[in-house]
Structure P
């Protein structure tokens, strides 16, 4: 599995190790990824995702997985996250049709 956040698309970056003698060697900066289980209120089930710590804070700030995915750009999301987003949108449209 790639080292990429499923919600934000953050991946490894490259840079230099710089020694005291100013010698430069290439290195990789890896994102802070965590395996988390997030609960979807509209679907009533949980999903296991590999997301960055910054994305986890953003999900908490926006009020949960459903609200985060509603505002997220489709380009940044992984295939798994896109499936969840479409399922949430579908369940939301069905709920709106029932209440109207």
Structure Q
């Protein structure tokens, strides 16, 4: 499984370790990913996603996974998250 946030698309970045003598060696900056279960009120079930800590704060700020998906861009979402967004939209339209 890739080290990429399923909601925001955040992935590893590269940079340099810089020593006191100013020697540079390449390194990777990995995103702070957590596997969380989020409750979808529209679907009435929990959804497991691998998301970054920043994305989790944004989900809380927007009032849950349903509110986040309403404003999320399709280009940033993983295929699983895109499928979830369509399920939520369909359930909202039916309700």
Structure R
């Protein structure tokens, strides 16, 4: 699924899942870290902004995607969520920090 968003809306944010950006890796999506490293990065963050598919689409079964969902569900609370062009942007924070 493709979603158009204003690039400056994410200025200053870093992608915890990437070890190389799309530009650096010469790919469309970049290169992701291992599920173990991703989990560690997420747990070191007090707040996470996630861009996800719209409701109703099947969840990715990839080990990294499962790790993302598990960490967010177990260690974070939803602070705010909004639909944007069919996708969903959700802000997560540690419980009590929204």
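All of the numbers you see were taken from the coordinates with simple rules; none came from a lab. Given the structure is predicted, the values throughout are model-derived calculations rather than measurements.
Structures compared: P, Q, R; top value of percent of Cα pairs over 23 Å apart, i.e. the largest, recorded for P. I have -7500 for helix-only ellipticity at 222 nm (-39500 (n - 2.57) for each DSSP H run of 4 or more, over all residues; to 500), calculated from one of the structures P, Q, R. Which structure is it? For helix-only ellipticity at 222 nm (-39500 (n - 2.57) for each DSSP H run of 4 or more, over all residues; to 500), the value -7500 is produced by structure R.
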